[in-house]
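Just so it is clear, none of the values below were taken in a lab; they were calculated from the coordinates. Everything quoted here is computed from the prediction, not taken from an experiment. Cβ atoms are built from the backbone, for glycine too; each structure is taken alone.
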Structure I
Amino acid sequence: MKRIVIKIGSNIIAGSREGLDISVIDRIAKDVSIIAAEENEVVIVSSGAVAAGMKKLGLDTRPADIRFKQAAAAVGQSSLMWAYEKAFARYDNKVAQVLLTREDFAERKKYINSKNTLMTLLSFRIIPVINENDTVAIDEIRFGDNDNLAALVAMIIEADHLFILSDVDGLYDDDPGNNPHAELISYVEDITPDIEQIAGESRSGVGTGGMYSKILAAKKATSHGIAVNIINGRKPGILVATVRGQHCGTFFRPRKGRISLRKGWIAYSSRSKGNVTLDDGAVNAIKDGGKSLLPSGIIAVEGNFEVGDPVYCLNTEGKIIAKGLINYSSSDIRKIMGRKTHEIENILGFKYSDEAIHRDNLVVV
């Protein structure tokens with residue numbers, strides 16, 4: 001059995017009828033039902049609520065104003081789920097609507113509760129259909145796009161594979177829309193800055209993501225030990241073929257080994273409350289030696305944070321090198337930074353820990 005996340009973008013399922021292409025949704029439901037029948041656990045991350053709502057509200061272009069976008073999402077979400085409900089019912093499968101915001105991942109308790117809910121649904125052989133809760137989401141708690149959401153969902157359920165359905169065959173070495181000679185990159189060993197630059201930044205008329213957002217999502221998922229494929233979701237049968245092992249689109253090799261769920265949450269889901277800048281010795285100890293961060297290695301503090309809050313660790317050039325859960329508040333760190341561990345109690349009047357961040361709560365990024 002494999003645990004699979006399938007991300008479906010608005011550009012795949014948007015159509016003229018009620019804002020959704022029902023025939024495409026039916027085809028996807030058939031393919032997913034075949035995959036599920038082969039003893040795979042499947043979770044769908046689907047866009048489309050805003051696109052469906054645009055049609056109902058008589059909007060020709062995706063609204064930029066957050067109020068109109070939220071209204072479109074509220075109107076369209078029921079249409080989206082009803083389309084999935086009817087399509088999967090034809091193949092005797094049940095679906096469940098799950099709406100999430102960034103906050104549901106950033107807070108540890110909500111993160112665990114979201115995981116438990118999804119795992120329980122899978123245990124009942126129900127296919128969760130997940131979307132961002134656009135109706136209530138604001139900039140501070142948005143995922144940004146459903147590619148990012150799909151990567152986080154894949155990590156939270158510890159999936160084996162993430163399939164991102166695009167409107168092109170995969171990642172090309174140039175924009176195929178502008179260059180007819182662009183070649184498909186079928187295999188990516190490691191997502192380097194060059195790969196990110198090739199992806200560029202693009203936007204579609206009804207969705208928020210582009211190839212760049214898909215590459216960033218793949219980067220997160222593969223670092224967590226999850227294989228990723230970007231395939232053309234408009235080609236019938238390609239999803240089933242790829243799940244069965246046929247090489248299609250662009251495959252991104254996962255890193256060997258999977259970090260713990262807790263460290264995955266620290267690295268990708270928790271929201272940083274501040275920064276600490278480290279000297280070169282501390283950077284090397286963390287990156288190369290797998291050591292904890294001691295107060296003596298901190299040379300600057302930004303932001304206001306409390307004990308247990310996530311913070312970024314920066315080098316002297318301002319580049320993020322790690323993220324972890326801090327053992328002291330920002331005001332206390334400012335007092336003990338650059339000092340030895342045996343001085344902490346004399347300076348503060350107490351000592352929680354020798355470490356500013358223990359290596360068990362520290363992730364190199």
Structure II
Amino acid sequence: MTLNLPRALGGVCALLLLASCGGTTTSTADATGGDASADVSSGPKPTTGLVTNQHIAYTDGLHNENTDLIQWQDKTWLVFRGGETSQVGSPIARLKVWQSVNLGDDLTMTAEIFMPDRDIRDPKFLIQNGKLVIYAISRIPGGHLRDAGGLAWTVRTETTDGVHWTVPVRIYDELWGFWRYADHGGLTYATAYNDGDTQVALLASVDGLAWKPVSLMYDSTPDVPSEAELQFFGDTAVGLVRLDNGASLLDEGHTAVCVAQPPYATWDCGRKFDKRLDGPKWFQWNNRQFIMARKHLPDGRKRTALYEIHGTLADPAAAVSLTELFEFKSAGDTAYVGVLPIGGAQFLVSWYSSDVVADDVWSIGMFSPSDIWLAWVDLSYAPAP
């Protein structure tokens with residue numbers, strides 16, 4: 001396949017706003033598809049089951065969304081998009097960065113990052129050369145059905161202390177939003193989807209700043225591909241690609257399982273899950289594969305759910321399936337999760353949700369206040385595969 005990418009356009013400007021706390025705060029996989037060094041002990045939190053301590057970590061009456069988590073400099077870091085009243089693109093939106101010294105029990109805001117005249121969302125943490133890095137997607141304001149006309153930029157900012165961040169710079173051609181990152185063989189790889197949601201690409205970088213296209217992972221206008229997870233099993237690359245291939249945004253859709261061998265020029269995407277996984281985070285424990293994502297109910301309502309993936313993902317001929325393990329407290333507009341291993345079988349997880357009591361449909365929730373949630377997941381309680 002040929003990957004047609006436009007030339008980079010101009011520079012990018014952005015501002016950082018340091019602020020006091022607003023609102024209220026309350027590995028490498030082995031060849032079989034797992035983390036070979038996983039510890040089966042429970043971990044540091046007093047868990048009582050698969051999921052413990054579901055609680056709202058931040059609420060301010062606005063629409064908060066798009067979370068991520070990481071551990072850096074002996075602190076837990078949380079980032080999410082906030083500052084606006086809905087998920088529609090807005091120059092008022094900003095990324096709120098928080099730190100915790102006790103694995104998320106208490107949070108302190110350290111910075112807000114925004115783009116003048118543009119929206120910013122979908123932050124992802126990485127650690128590069130000892131610095132904490134955020135990659136995010138910035139689009140022009142307004143609603144963009146299937147992201148068409150959004151003029152997507154992927155931007156990057158870094159810090160040495162979590163408080164003072166560099167001015168975000170655009171790292172790639174306009175019209176491509178990066179989604180997931182994975183280090184392998186001395187390179188950082190990223191999945192990206194284009195405006196219009198017709199193609200998903202694989203890109204690579206030596207330094208995290210200059211990126212080159214490697215291949216098209218998925219190319220189909222009818223399937224509406226976008227957010228793609230990425231893992232390496234030995235040298236085999238596996239992507240899980242969200243497909244909104246229904247009659248409307250409310251339909252279930254699918255998730256493609258795509259496999260490629262070095263040099264990752266071609267992909268086999270012949271297998272699919274019969275569920276569409278929005279805002280996903282794929283992670284591993286004890287040679288097992290898990291994913292948190294948005295779950296779609298038949299009546300237009302949404303949930304955040306935890307699934308286990310079964311089957312040999314790295315073998316395009318092997319059967320694969322999903323089993324739902326848990327439905328988190330969530331409703332309306334929800335998911336876009338962060339997952340952080342905190343020791344043993346335990347993970348700190350983040351997601352956002354509209355009011356769980358009102359339980360509005362997604363089309364209402366996306367224009368309503370939403371909160372940031374945290375919980376502890378203890379996979380030692382997960383049913384045996």
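helix-only ellipticity at 222 nm (-39500 (n - 2.57) for each DSSP H run of 4 or more, over all residues; to 500) was computed and gave -10500; which structure, I, II, did it come from? Show your work: numbers first, answer last.
Values: I: -10500; II: 0.
Working through the options, I get structure I.
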Study note, to complete from the structure: Matching -0.25, -0.79, -0.91, -1.26 (log10 I(q)/I(0) by the Debye sum over Cα atoms at q = 0.06, 0.11, 0.12, 0.15 Å⁻¹, computed) against labels I, II points to structure I
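Computing distance in nm of label points 7 Å out along Cα→Cβ at positions 133 and 165 for each of I, II, which one ends up highest? Before the final figure, lay out each step's value.
Working: I: 2.5; II: 1.5.
Going through I, II one by one, distance in nm of label points 7 Å out along Cα→Cβ at positions 133 and 165 is largest in I.
Given a computed value of 5.4 for distance in nm of label points 7 Å out along Cα→Cβ at positions 109 and 173, which structure among I, II does it belong to? If you can, show how the numbers build up before the last one.
Values: I: 5.4; II: 3.8.
Comparing all candidates, it corresponds to I.
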